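Any read-out appearing in this document is the output of simple, stated calculations on the displayed coordinates, not a laboratory observation. Every value quoted in this text rests on a predicted model; they were computed, and no experiment measured them. Cβ atoms are built from the backbone, for glycine too; each structure is taken alone.
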Structure 1
Amino acid sequence: MDTKSLRDSATNAIRFWEPRRLLYNAALAAIVLLYFAIGYPASKAALSADLALGVFLLAVVANVAYCAAYIVDIFAQFSGYREIWIKFRWTVFSVGTLFAAVITRFIAMAMFSANPK
């Protein structure tokens with residue numbers, strides 16, 4: 001029986017998730033920049049220190065949410081479905097990134113709306 005240690009599972013999870021964090025952040029940043037460009041020049045008027053701090057806070061929250069994948073990944077690696085999980089965990093990355101992208105879209109639309117409410 002091939003048993004993995006917590007250290008092996010954590011190392012495997014880091015090797016998988018951390019390179020993809022760059023893609024995740026790039027996708028979310030692209031959405032924010034796209035909605036900034038769509039709303040330009042009105043979006044330029046929204047630029048402020050408070051907006052920058054808000055965007056920073058949202059980026060931190062998005063990355064904390066990304067870390068939730070580690071809990072699922074390490075748990076799945078300890079299960080009897082480890083081999084299947086390793087083969088298909090990219091789907092969790094894809095669905096999670098799409099979910100975060102939808103949330104980011106709505107927030108970016110609100111931040112750079114031409115008609116602030």
Structure 2
Amino acid sequence: MKEFREPSFADRQAAAAKARQAQIEKARAKAPANDPQFAEKQAARLAAAEARDARAAERKLQKRAAQEQAEAARAAAEIARVAAEKEAEHARKLAAAEAAAREAADLVARKAERDARYAARKARKK
């Protein structure tokens with residue numbers, strides 16, 4: 001029976017090189033470039049990627065258009081709100097002016113009544 005011999009560094013290095021070479025050969029055999037349908041698959045992938053990019057661009061355009069439309073609607077709503085505020089302020093000022101005019105007229109009427117009472121009192125004393 002042979003005695004067990006521990007492999008030397010050179011033996012281990014050679015075995016590792018053989019294993020590495022075997023893995024490389026195995027990988028080359030499985031490489032997709034060797035597949036006869038590789039070009040067709042690659043073309044299909046490329047077409048799918050282009051279609052996906054086109055759909056993404058279309059969605060982006062639709063989103064941008066929707067954002068612009070929403071911004072226009074917000075601007076129109078803001079303009080309408082400002083106009084309504086101006087109209088309400090004008091109505092408040094008009095109501096305040098009318099109230100002031102009524103108050104002034106009421107004050108004049110009360111003064112006229114008071115003056116009439118005073119004149120009547122003076123007339124009775126005479």
Structure 3
Amino acid sequence: MTPGMVTLDCAEPRELAKFWTEAAGYVVAQDFDGYYLVLMPADASGAPAADGLALGLQKVAEPRTGKNRAHLDWRADDRTAEVARLVALGATVLAEHHISGFAWTVLADPEGNEFCVGG
């Protein structure tokens with residue numbers, strides 16, 4: 001068994017896809033009537049890559065409440081610059097964490113889904 005996709009619940013998948021395609025360098029690989037979108041890493045030509053972890057965006061009626069029980073962790077060589085880029089795209093910084101030899105930033109996407117950037 002291999003992980004294939006992580007899915008985020010959201011109110012407006014097509015709107016949220018605008019953030020995640022820019023943030024992650026992904027493209028919309030499938031759009032199921034705006035209810036469910038599958039985003040994939042882009043290949044060199046800008047088309048959906050044949051492999052890589054997919055990101056699903058699923059429309060749900062209820063708003064997110066409380067902390068995510070699971071979240072995405074991203075790595076960046078320059079965490080500070082990457083966080084600034086994500087904030088410019090619409091993310092919100094929620095917290096900064098530092099432990100011996102490792103630091104990460106907790107952010108929220110435009111719909112409030114939390115994710116981290118470490119480096």
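Identify the structure, out of 1, 2, 3, from whose coordinates helix-only ellipticity at 222 nm (-39500 (n - 2.57) for each DSSP H run of 4 or more, over all residues; to 500) was calculated to give -33000. For helix-only ellipticity at 222 nm (-39500 (n - 2.57) for each DSSP H run of 4 or more, over all residues; to 500), the value -33000 is produced by structure 2. Which of 1, 2, 3 yields 165, 44, 19 for Cα extents along the principal axes in Å, as computed? So the calculation was done on 2.
Assuming 8.4 is distance in nm of label points 7 Å out along Cα→Cβ at positions 39 and 95 as calculated from a single structure, say which of 1, 2, 3 it is. This figure was derived from 2.
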